[in-house]
Each structure stands twice: as structure tokens, then as C-alpha cells.
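For reference, the structures are reproduced in the following blocks.
Any read-out appearing in this document is the output of simple, stated calculations on the displayed coordinates, not a laboratory observation. What you see is a predicted model, and the numbers here were worked out from it, not measured in a lab. Cβ atoms are built from the backbone, for glycine too; each structure is taken alone.
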Structure I
Amino acid sequence: MVTITSLAKDERSARVALASTLEPDDAVTGRLLAAVGAVETVRLAAGAGALPKNVDAVEARLWRNKVAPRMDARTVTQALAETDRLGLRILIPSDDEWPTALNDLGNRAPTALWLRGAVSYLTAPLNDRVTITGARAATSYGEHVTGELASNLTHAERIIVAGGAYGIDAETHRAATAVRSGSTIAVLAGGVDRPYPAAHASLFQRIADGGGLLLSEVPPGFSPSRDRFVARARLMAALSAATVIPEATSRSGSLRVAMAAYDLGRRIGAVPGPITSAASNGCNLLLAEELAEVVTGAGDVESMLDPAPAAYRLPPAYQQAARRAAPEASRSAGRAPL
């Protein structure tokens, strides 16, 4: 009889077993992985062995009670079979292609990643990648600003990260692929074979086939859920040097990405919107709380990604005046910050 512990024979197979059975973004799982490794963590999750003393005893027992019923070998073998059938890649932290930026998440780093497309995007320098996300119910203003930002940043050879959702995220992917087909990463809350929303199936197909990348921390066959959407926010924030919110309400899920970026010490940008528009309340709030920098064009984002040394940086008012004086905003997008 095949058991989950027999499937977890080394670090790679054990991490795949854990990622296939447990929900993502579990700090206790992360602490155990750091303390005893993946093989032993699988044994502990399955109910075997003594829990390590450097993990809080009560917390560890609660974790074991929660995860033990989920440790089903059939779930793992099915995930592996689907991975092979679809020709997907699996990465774990010891792989050369692993995005080291995710290690900044510490115990909340993903156990493994499933990928379809250009894995090489993950080895690019952190400041080559920028996350753009925002309101699902975007206005024409939000979509226009997003299209301009994504297009100009793609022209500047940046890799654009978004979540594939309706509204701002979808416009981000569309604008980026219109400039260069292989220019964007879609971070998904479900398996890479489960396009969500289903209406964007052709968009995800175009990203993967055109040289972009689909990425998920759950195996193929897994559907997105509320908890997985919440967990995905930390990946979108960690993958990039900066997160930009072109438009978002005060209750938008994209603000989770912004706050995850803040917690990681990444830079956050927000496009100011009309005070009469509820769709911009989230952006205006980020700016009012001084959590985000004002973004009025791709040049502002470039400055966030490649900041000038403090000794050579002009005060913000002078930088804004210089940008306004530029003959064309698109020309200033690729310049080093003042």
C-alpha cells in the first residue's frame, strides 16, 4: 500500500507532497520545514514522530490535528500525474530557477511552485519585475491608466506581474502582451490548468504560449478559493521590487498585495484618482497614509525600481517639475531617476 510517507522519499518529493495536501501560507509548516526538513515534516503531519521542541508545543499539536486528515497519498499521486500530463514544471527552493525573492517571506514562503511557460523570468533581477494589480470593477479611467503603465513599462523591458482577474489585472496582461508576447507573469490562486475567471482562459493561454509564465503554489486540478486568493497576495508582492495600484476601492483585495509589499519593505505606488470616485478610494487612502508613492506615469515606476543614490536625488517637487517639462512622458520612462 502506497502511503504519503513512502512517497516523500527526499526533499523534492516531500515538498510536493506537502504542497499537494496542505493549504498555502501556513507559518507552522514553514517553521517545521526550516527546523527538520520536508521529509520529517511529512512524517509529523501524518501523525508519526515527536514534534520538535523549537516549535511551540500547543501550536504544533493544533497544526497536526488540522493537517493529518489531509495527508492523502492519492491526492499526491494525482497531482504528480496531472503535472506530467500537462508538461508542467515544479520548483522547490533548492532549484537554480527558484525565485529567491520569495525567500523574503520567511516561514510563509511557498513550499513548491507549479509553472507553465518561461521559468527564466523568475531568475531575472528583482527590480526587473513590477506588480500591477487593482480593482476588478475598473472604470475606463483605471483601465486607460493601467494600459499606459503596462505598455510603457513593457517597452522599458520590465517583466509585468499580475493576477489575471477582471479589471486592472486583465488590462495589465493585455497591454503587456500587446507590446511583447512574452512579457508577463500571471500568479494564479488555483492550479495553472484551472483558468479563473474562466472568461480569461484565452488570455492565460496566450500568456503561456507567447513566452510568458503562469505560476501557482497549488497543484493542477485545484480550484481557487477565498483563502488561496488571500495567500496569493504575498506572492504577488514578493516577486517584484515594486507594487503599483492604478485603481482600487477601499475594500479591494489588491490592497492586500500592497500591504504585503509594505511588510516586505518593497515600494508601493498608487495612481491618485478623483475624490468623487469610489473606485479610487483605496489608492487615495494609500497615498494619504503615506504608504504609497504617487504614480502619474511609467517614469515614476522606473524611479521606484531603480532608485538613484540619495546623494544624487532631487527633492520630490523638483522631480515632478522635471517630469512635467519632459517633451514626452514615454521618453522619460526609461531614464534614470533624477
Structure II
Amino acid sequence: MLDMVEQIETRFKELEAELADPEVIGDRKKFETASRAYRDLEGAARLAAEYRRASDDAAGARELLAEGEDPELRELLRNSTERMEQLEEEIRLAMVERDPNNDKNVIIEIRAGAGGDEAGLWAGDLYRMLTRYAERRGFKSEPMEISEGTYTFAIRGDGAYSVFKFEGGTHRVQRVPETESQGRVHTSTATVAVLPEADEVDVEVDQNDLEIDVYRSSGPGGQSVNTTDSAVRITHKPTGIVVSMQDEKSQLQNRLKAMRVLRARLYEAALAEQQAEVASARSSQVGTGDRSEKIRTYNYGERRVKDHRINLLLHNLDGILMGELDEFTDALQDDEKRRALADHAVAK
């Protein structure tokens, strides 16, 4: 473990020096790369420093105890040794290779599932929950296509995907609909797909592979609705992926938004293919956006929410619907790291 601690200390000092280097400061790309690497290693560096202090305390206590027994020194040795054992796992978890998409913005698509009109209402509740969570975390949300039971929106901010990727899957609600006169509990679902927003360098789209149709918008949206061909439908012929966008009055703006969603879907499809090739029997990792997977149940009668992936039950339904998802996110991030560490150990 001391070898790993020394490697962390050395690399962290190198990054500190880079961030103070005028040449790096003057190069935006280099500075952003160094800053991101510094932030990624900062937690491990704090743990390494604590491990170093505990190790020094233990070594000093052993040296003095060799000269004679002392209860306080014996207690210090025991506490330092126990803390070092705890820190070993914490450091290994902190050094687990990060998901390369963690820093990306995300595009989220919410669709009503089973349950008729109630499913559409539930999709709207999930949209409000996730946009409130984004606001609480300091991210910015951008509506892209909003219609009854269907919500497509972007969330922008450093590390957005690392937070929202765990929301991908099927969200189930158990509650009495407002229109239910007999007081019976209904079960409805909505699916959430969380896509890391791909840059043009991440996904190369051949314009010859696209079929682009324009048509008149329908529904709410201002004076241009139903008077000009501003709505856009883009079909990616090799994959059959279709993206429609009509919220903007300008055909160009709708086309640009549709291309963003298309790139994100193509990028996710490529990632899913990669994961399928290397995955073991337990290939469905948390947060892949598998729409068939029931990830969470919201029970209104008992005011509780259960995440089925990690078996975490919280009795805070109202707060969660207001965007208080931090406890779920923290637990799922820890679970992701532990699984990655276990997979790494098996691979070795």
C-alpha cells in the first residue's frame, strides 16, 4: 500500500506544479486537462496523506514500545493500525478507473410506460424531480422536446453524467390517481434514458446516412406553429434511429437539437455494444439506461422509495420528488466503485 501512496503523492505534486506552470496556464486545453486530473486525484491524495500520518504514528509507537510498555502508546498503535486498514480499501476505491463519460453533459429522455394517462402524469413528475435535482446540484437544464408524456431535455455542468447516469431505467409508481373514485392503488411506469451528450469528435455522422424530413409543427409553440415547415425529423438509415424535434420556431434550431440527440443515441449504442462484448454474466451495470430494468419504486401510500439495484429504502418520498436524490446517488456511486474494484480483482 505504501507504494500506491507514494505514487499518488508523486502524481499529485506533479499536477500541482503543472497548474502553477505559466505555459500550462496559458494553454486552455492543457489547463483544463490538468485541472480535471487534479480534481480526480484530490480525494485519493487526501486519503494518502491520512494514511501516511497513520503509518508514521504506528511506526513511532512501535519504536517507543520496544523500549517499554505504555498503555497510551499501545492504544495509539492499535488505533493507527485499524485506521490504516480502513484507509487501504478507501484508497483502492478512490483509485478505481473513472467512467470516461463522467464529465459529459447529458441528454435525458423520459417516456410514459404502462398505466395510460396516469403514466403520462408520472412522466411529468419525474421530469420535475430530475430538473429540481439538477438545480440543487448547480447544473443547468435545457428543455429540448416537451409534449404530453414525453420529455427530452439536456443537463449541463461538469460531471453531469456521473450524477444522472444512475437514473436510467424504469421508474415505477404506486398511488391512487386523482381520477380514481374507489380509492384503488394503481401501478404505473415511466422509462428514463440517460445519454452522455456526444461531441462531434466522439461520433462521426455521415450526412449521406441521414434522411431529413421537414413538416409543420403541432401543439403549443407560438406563431410559427402550423404555418411553416419548422419541425424536423432525422432518420439515421444504418441504425433506424429516428429523432423528431419541433419545439423551436426555427427549422435550423430544431435540426441542431435533433442532431445533438441523434449523436447521443448513436454514442450510447456504441457504448452498449462495447459493454456487451466485454461484460460477464453480470453485464447489466448500474446506469446503462436499460429501459426494461425496474430500478426504483415510489410508494405514495407508505411515503417511501426503494432503489432495487442496491436495496436501499428511504422514507422521504416528498423530499425525493422535490429533487433530494443525493442519498441514492452517493450510495450508487459507492456501489459502482465497489463493483469495478471487484471486477478488476477478478480480471487480475
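One of I, II was used to calculate helix-only ellipticity at 222 nm (-39500 (n - 2.57) for each DSSP H run of 4 or more, over all residues; to 500), giving -16000; which? Write out the running numbers ahead of the final one.
Values: I: -13000; II: -16000.
So the calculation was done on II.
With FRET efficiency 1/(1 + (r/R0)^6) of positions 83 and 123 (r between Cβ atoms, R0 = 30 Å, to 0.05) computed per structure, which member of I, II shows the largest figure? Don't jump to the answer; show the numbers that get you there.
Values: I: 0.90; II: 0.05.
Across I, II, FRET efficiency 1/(1 + (r/R0)^6) of positions 83 and 123 (r between Cβ atoms, R0 = 30 Å, to 0.05) peaks for I.
Name the one structure among I, II that distance in nm of label points 7 Å out along Cα→Cβ at positions 35 and 299 of 5.3 was derived from.
Details: I: 5.3; II: 4.6.
Answer by label: I.
Of structures I, II, which gives 5.0 when mean projected area of the Cα convex hull in nm², for residues 203-258 alone is computed from the coordinates?
Details: I: 5.0; II: 3.8.
Attributed to the structure labelled I.
If log10 I(q)/I(0) by the Debye sum over Cα atoms at q = 0.13 Å⁻¹ comes out at -1.14 when worked out from the coordinates, which of I, II was used?
Numbers: I: -0.94; II: -1.14.
Computing log10 I(q)/I(0) by the Debye sum over Cα atoms at q = 0.13 Å⁻¹ on every structure in I, II gives -1.14 only for II.
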